[in-house]
Structure I
Amino acid sequence: MTPLVDLSQVRFTWPKQARPVLDIAEFQVMPGERVFLRGPSGSGKSTLLGLISGVLSPQEGEIRLMGEDLTQCSSARRDRLRADHLGIIFQLFNLVPYLGVVANVALPLRFSPRRRAAVEGAPEKEAIRLLSALGLTDSDLLERRVVDLSVGQQQRVAAARALIGAPDLVIADEPTSALDTLARDQFITLLAGEAERTGAGLLFVSHDPGLASHFERSVDLTEINRASQTEPAA
């Protein structure tokens with residue numbers, strides 16, 4: 001079985017910095033797997049997600065997404081892989097303020113014919129189904145601007161947008177940091193259930209170790225990142 005994500009001997013250093021922020025011998029996410037990646041603030045979690053999604057390129061090593069080595073792909077090819085195979089829930093949601101709720105959810109289908117083909121019927125109908133599955137069942141909410149929604153409601157819109165069109169991997173970057181414990185746990189349960197329904201892998205990133213019990217595998221970034229295990233030179 002080909003991993004969704006496969007990192008091998010990856011090193012990444014930000015410009016003008018002497019030491020790498022990431023030095024990872026190996027890391028994989030398999031199809032359908034639900035993985036919790038934890039690490040404190042500043043440990044390189046968002047940098048790792050940038051590498052996995054092809055937004056950043058490492059100075060050394062190999063990063064395979066859906067079997068393709070991102071380090072050998074053109075920028076256009078990386079964009080296509082990301083649009084077709086990844087659903088991303090950003091920490092700040094990154095919803096489009098001038099679009100309505102349903103239009104925000106359906107937006108990825110405009111950039112990926114592959115994901116559009118995975119949707120039976122009208123995109124708007126599938127968007128509403130996902131919103132309902134994630135707990136947004138009030139039809140009045142669908143008529144609002146996304147900026148008029150609560151944080152928890154915006155979070156669910158962002159999750160539905162990531163899930164539409166059955167991407168192979170859903171990446172969630174600290175999406176529950178602004179929620180209370182009950183709302184956080186409910187959201188994770190709903191997100192994992194919907195990912196399982198479509199067969200998507202789930203990579204959930206957070207600094208909160210208390211979330212690990214929701215996932216079948218938990219990985220501590222500080223344990224796999226050799227850059228965090230070496231002291232800087234005096």
Structure II
Amino acid sequence: MMPPRPVKAVLFDLDGTLIDSAPDLGAAADKMRLNRGLPSLPLAHYRPLVGSGARGMLQQAFGIAADHDAYDEMRDEFFANYEAALTVLTQPFDGVPELIQTLLRQQIAWGVVTNKMERFTHPIVDVMDLFKTVGAVVCGDTTAHPKPHPAPLLEAAQRLGLEPLDCVYVGDDERDILAGRAAGMWTVAANYGYLGQGLPVSDWGAHAHIHSPLELLKILDLE
């Protein structure tokens with residue numbers, strides 16, 4: 001299945017779609033365990049909930065939810081750990097640089113729409129070569145509402161000077177697909193990402209699915 005009209009821009013979620021940030025996010029939570037005399041947990045334990053940010057990492061590290069009495073204090077500690085080591089192990093997924101280069105050769109703009117806060121997103125974007133050509137970066141606190149609300153996606157389209165129908169949105173979480181569809185965009189589920197622990201990816205309602213970044217080129221007929 002292909003988009004119903006020519007694609008002028010591809011928008012991407014960040015964590016789990018463009019970059020594998022799980023090692024650094026997991027390490028930030030694991031450092032908290034080590035500081036409390038608890039044993040380290042493997043990265044595989046943290047990876048499924050990386051897309052849920054601090055809430056997911058603290059759940060995996062300590063089994064606590066946002067209503068726990070100590071949650072706010074522990075969240076701030078997690079944020080401090082992560083902010084101090086944002087790009088130690090974080091890398092683009094295999095194929096992502098080639099994907100971006102191909103989009104640019106085809107004169108297709110690209111952007112990032114993430115629920116990650118600006119304080120964490122911009123330092124990553126500023127230091128990774130991958131983002132030197134990005135046309136728009138919209139974060140979880142850039143607009144009044146994060147995904148699954150369509151506002152961040154509509155903001156990104158506006159920054160690129162495009163109609164939402166001209167854009168494709170790629171993400172690895174159900175809220176990405178919900179936001180994309182609500183914004184009127186054609187949506188692609190990144191099955192290689194973190195995916196979370198909600199509905200199976202097949203039930204998200206995405207227009208298409210990819211199992212590696214470069215598969216997007218085939219979906220968009222850009223090979």
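Among the shown structures I, II, from which was the value 30 of relative contact order in percent (Cα under 8 Å, 6 or more apart) calculated? Structure of origin is I. Source structure of the calculated read-out (distance in nm of label points 7 Å out along Cα→Cβ at positions 52 and 196, 2.0) within I, II: I. Match the computed value 2.5 of distance in nm of label points 7 Å out along Cα→Cβ at positions 116 and 164 to one of the structures I, II, and report its label. This figure was derived from II. Structures I, II were shown, and distance in nm of label points 7 Å out along Cα→Cβ at positions 12 and 44 at 2.7 was computed from II. Among candidates I, II, the computation of P(r) over Cα pairs in 10 Å bins from 0, in percent that gave 8, 35, 36, 16, 4, 0 used structure II.
Structures I, II were shown, and Cα extents along the principal axes in Å, for residues 124-211 alone at 32, 27, 23 was computed from II. Work out which structure the value 2.0 belongs to, where distance in nm of label points 7 Å out along Cα→Cβ at positions 148 and 172 was derived from one of I, II. The correct label is II.
Read-outs throughout are calculated quantities, based only on the coordinates presented, and are distinct from any laboratory measurement. This is a predicted model, so every value here is computed, not measured. Cβ atoms are built from the backbone, for glycine too; each structure is taken alone.
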